[in-house]
Structure I
Amino acid sequence: MTVPLHIGILIFPKVTQLDATGPAQMLARVPDARIHMIWKTREPVPTDAGFSIVPNATFADCPQLDLVCVPGGTGQIDLMTDRETLDFLRKQAAGARYVTSVCTGSLVLGAAGLLKGYRSACHWAWRDMLADFGAIPVAERVVRDRNRISGGGVTAGIDFGLAVAAELAGEEVAKSIQLGFEYDPQPPFDCGSPEKAGPERVARMRHQLSGLLEIRRRANDAAAARLR
């Protein structure tokens, strides 16, 4: 008799859906995996893409997870001081084999006190904020530090999912998953990172994100103050 591998992905209002569904799609193919899309209730959760995801587990009825994953999105801001969510993550992290994140989900792990002294990835625009929680920001697509595994911004969640699949089930399983999904990226433009996009384009993007940056900075400061 096989033992289920419980994989839990937090979803929340205004989650970036690809942060959550990219890893979920990859990890659902891991043998014996059970994917739990988790929120406070089972009501549909609106994403930042204009459609909703229906949770299949709540904080109250979620089993102990082998792996917990926190995605990002603008809704992450509200989670930074949401005691119910942070308590749930701390409780699950205490018994999980792996504590993971994609994009700004790493800031939520930081707010829960789960990244102090750990190397971590995050979306490039907000990566420096990890230091507020004693984490070590790393500019890589996927970062592993002991049992913490993190993915960078949005699309890095697919790479993250494959890296985690290899960790859980072996490299050959992960390679077969990659082949099955024909994941063979050939983007039409080579500008998906600040290093490749060039300083002018990065400056324009930072200007566009300046309002959100200020909101995230205030949320980060409040969460870091609570930890202190």
Structure II
Amino acid sequence: MSTPQATAFGDGPLSRAAALIHTLVTVEVLLLGAAAPGLAGLLVVGTDPANLPLAAVCLLPLGPALSAALYALHHRDRDLTDLHPARTYWRGWRLNALPALKLWTPLLAWLTVIAFTLTHFSATGLPGWWAVLLVVIGVGSLLWGAHALVLTSLFAFRARDTARLAGYFLIRRGGATLGAASLLVLTGAMTVLLTEALPALLAAPLLLSLLHSSRPVIAETQEDFTV
């Protein structure tokens, strides 16, 4: 007759839940701390459309901060007795800050051009359907950026290879793209209906959801594009 094995401390569901909450809270605090200079700058810049280029500059630190958070959440420990989320976060920041900026900076510049054009659309003299086209291009760019952020956070590709892979997965992995789109809609709804601070305060859970929806992208990249 077999006897049930006792669950070691740190292996039970409550311990795993506590480990996840501890990791999410730590990563959230570190993410906000790393992006704090730029977020503080946004408060000074304000919401005037003429200040969009300055707002883009303020958002530059957010790219490496998000990348480090994705790295830390992907490599998180499940064992409550062996948690080092802060150490993992800063390792991810050191590894990914420059690669993330190489993709984050042109993406921000491109989105700034689109946003500036839309906020001054009446002065452009363009037909109305151009505004719809710009919105579609902007959304597509954000979804491409979501794939690029995941790839550059977890893999050591050259920037141009990461950009190509992100474009490839945008079409190839429609489920992952749809998952990123749903998170984009959720973030936008929270910003418009509640407060723009809410997505920042929930950044870690949102990024964990992005990782979950990106599992097919991560698996295919590991299988087909890494040695």
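Please treat every number below as a calculation from the coordinates, not as lab data. These figures come from a predicted structure and were not determined experimentally. Cβ atoms are built from the backbone, for glycine too; each structure is taken alone.
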* Origin of the derived value 24.8 (mean count of other Cβ atoms within 10 Å over residues 108-115; candidates I, II) -> I
* **Structure (I, II) behind the derived value 2.7 of distance in nm of label points 7 Å out along Cα→Cβ at positions 132 and 148** => II
* Structure fact -> Cα extents along the principal axes in Å gets 56, 42, 36 when computed on, of labels I, II, structure I
* To do: Work out the source of -12000 here, i.e. which of I, II gives that when helix-only ellipticity at 222 nm (-39500 (n - 2.57) for each DSSP H run of 4 or more, over all residues; to 500) is computed.
  => I
* For the read-out distance in nm of label points 7 Å out along Cα→Cβ at positions 28 and 212, a value of 2.6 was computed from one structure; give its label from I, II. => I
* Winner on distance in nm of label points 7 Å out along Cα→Cβ at positions 20 and 172 once structures I, II are ranked, highest first -> I
